[in-house]
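Following this line, the structures themselves.
Derivation of every value follows stated rules applied to the coordinates shown; laboratory data play no part. The model shown is predicted, which means the values in this text are computed figures rather than measured ones. Cβ atoms are built from the backbone, for glycine too; each structure is taken alone.
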Structure I
Amino acid sequence: MDVLSLIGIALAFVAIIGGNFLEGGHLGALANGPAALIVLGGTIGAALLQSPMSAFKRAMQILGWILFPPRIDLPAGVERVVNWSLTARKEGLLGLEGVAEAEPDTYSRKGLQLLVDGAEPEAIRSILEVDFYTQESRDIEAARVFESMGGYAPTIGIIGAVMGLIHVMGNLGDPSQLGNGIAVAFVATIYGVASANLVLLPVASKLKSIALRQSRYREMLLEGILSIAEGENPRSIELKLQGFMD
């Protein structure tokens, strides 16, 4: 679990709710069904209109990365590649066939299989680059779904505020209706701005950073596999791949 994300979400909402309480407000003042419906429904609707279905589905699939990100261990990856190079040096490229069959990561398995099949380095680079660029592009596009929501939410909050004020202006002769209209007006704005800046935009940025880190890991694997194909010394491969570490 990504404890930092959990702390960040909790701290953001505690700060907002705590600040409201210290100013003399109460939780009920921030709970408003019509305002939530306007902001939530409008934001999701706008994002659905903008995004291809594949991007929206992928966005929902990777949302869990915020708390449970995929494990990306660069030092362990470098060690794996060095072990592959040692095996290839001792047993030849065909010695990697068993390693490829037992490899759980599909990207690594494809690269190892290309080595076993005797593919030329340029062919290996071409095939694996398509794989990791496509996956990176797919995940970045999914993260942009949340980024777009973060752009729409404040504006839709303002729409909710205007609707609330219209309701107020239409009921100036009935004081009992004024309070609800004003509440919708101000709470909708809070929902829009808070959801964008405390949740949606940070989520988009975090997902992008995870996607880029995954790409860096795959690029490291690619460089290692190419080095093995070119017959480089395991020690030289290790020194080269250490440049990918944080």
Structure II
Amino acid sequence: MDVSQIVKRINGFFEVTNEDIYASESGITYHVEKKVNKLGYCVNLTLETIEEARIHGVDMMVTHHPAWDEIYGLKQACMEKLAEYSISHYYNHLPLDDCNFGTNDSLLNKLNVEIIKRTHGWEGLYFGRIAEYDKEIELNELVNNVENLLEEPVKSWRFNNKKIKRVGLVCGNGAPTACLKEAVENNCDVYITGECNLYTIQYAQFKRINLIIGSHTFIELFGIQNLALKLCEKIKELEVVRLNEEHYEANT
């Protein structure tokens, strides 16, 4: 199966309500005209993950993030490396945050928390969630659960003495206080995201909401993993492999 056919299958997994927004947040960044026998998935497109793809003999990479414009020169370097290795690349960003098998839903499902509300809307896509436990749990237990799931240390701050019932989540970069504000307004006991800064911590302290910060990469892994596994289910002859990425300690 070629790249265009695989992308068509991927598009079929999503309920697209705005074609322009969907196209601006997903798509092929490098296309090689050859059959795709092996597909590699990971969160980020970097020179290191492209090298992983080469080592594994991957014909096409599927990632959550493209090469970031903010990392000056990276996009061009990645295109050159993809061309050198004849590897195609596709990414899916906000639609994967929004969908029911994507970054947010997959993480909460693995934490056994019931999703009750989609939040943090942008152009018809929702990149946050509110969820609730059936029974309250201690913050330390939730922190341990998140660390075991992500297989990395996380940062946490306790700003109240209550047990955890309601959880606010923004997978990826939920550091802006505007993102945290929505969790506060929904009476969450804890806010989980993949990045933070001083304002995030001080606003959480001010509003007495507990805070858990994983890494931007591994808090979003399960969404892109689900996408790759759905492809594998649909295309039986397609081999799928996870591409390793570095673990970085969560920001403080």
Structure III
Amino acid sequence: MLYLQKSQQVSYGEAIGILLLDSPVPFIPGDVANATTYDFPVRFKKVPGFSVEKALGRDESIYPDLLKAARDLKENGVRAVTGDCGFMAVHQNRLKQDLGIPVFLSSLLQVPFIRQIIPDDRKIGVITASKQNLTPSFLELIGIKDMSGLVIEGLENSPEFKSTVLDEKGSLDTGKIQAEVVNAAKILAEDGKNVNAILMECSVLPPYAHAVHKETRLPVFDYITMINFVFSAVVKKTYSGFM
């Protein structure tokens, strides 16, 4: 087999590119921004100046830097681009047009799929970093025009999550955050809310998905289910076996 050099690329084999906030949060295994989370290589690129504040504030001025970072990922061989903050999705439609390869900036892009696999009278429970910022206008940007099928629980008032992720104190207590996330899930799974699946909006939440599933016994979707799904579409495997 003959292989040819691709442009100025000097490393290969990273199909998924991940845009990073300019944030000092410790990113533990299971987090989108930790390379050991994946069973395949990924390529990271920080967007300088893209703070949590700018992400939550839907700051449009950061877009040129976001596009530059995404283009760098593309030029270095990635086949699809995601990010480590769901609120990057304010730039979803613009970036997918400008980049020309698959872009999937929010785990909420899984909502239409989940909607189709649960009964019509059941709801999707969403655990988000900030309920107040998960507005109808934001959801419309990623194709969710009807919020009636969603039950949303925010973590912005959970002490450890807030101080770690939103206030960026520089340390992270996994036990405390897990307890806060599981508590949010228990609220969503209460009788009468008709929640039939849980979706974790925030990119720091996948490490706690197992605990949420164990507590609620519901299907749990997050950034990693989405990234693994897209990877399986842009990198196809061959099969061998016997009959």
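Listed values, structure above:
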{"read-out": "Computed 11, 23, 17, 12, 12, 10, 8, 5, 1, 0 for P(r) over Cα pairs in 10 Å bins from 0, in percent, for residues 69-204 alone - originating structure among I, II, III", "value": "I"}
{"read-out": "Identity of the structure behind -26000 (criterion: helix-only ellipticity at 222 nm (-39500 (n - 2.57) for each DSSP H run of 4 or more, over all residues; to 500), calculated), options I, II, III", "value": "I"}
{"read-out": "Value 0.40, calculated as FRET efficiency 1/(1 + (r/R0)^6) of positions 13 and 117 (r between Cβ atoms, R0 = 30 Å, to 0.05), assigned to which of I, II, III", "value": "III"}
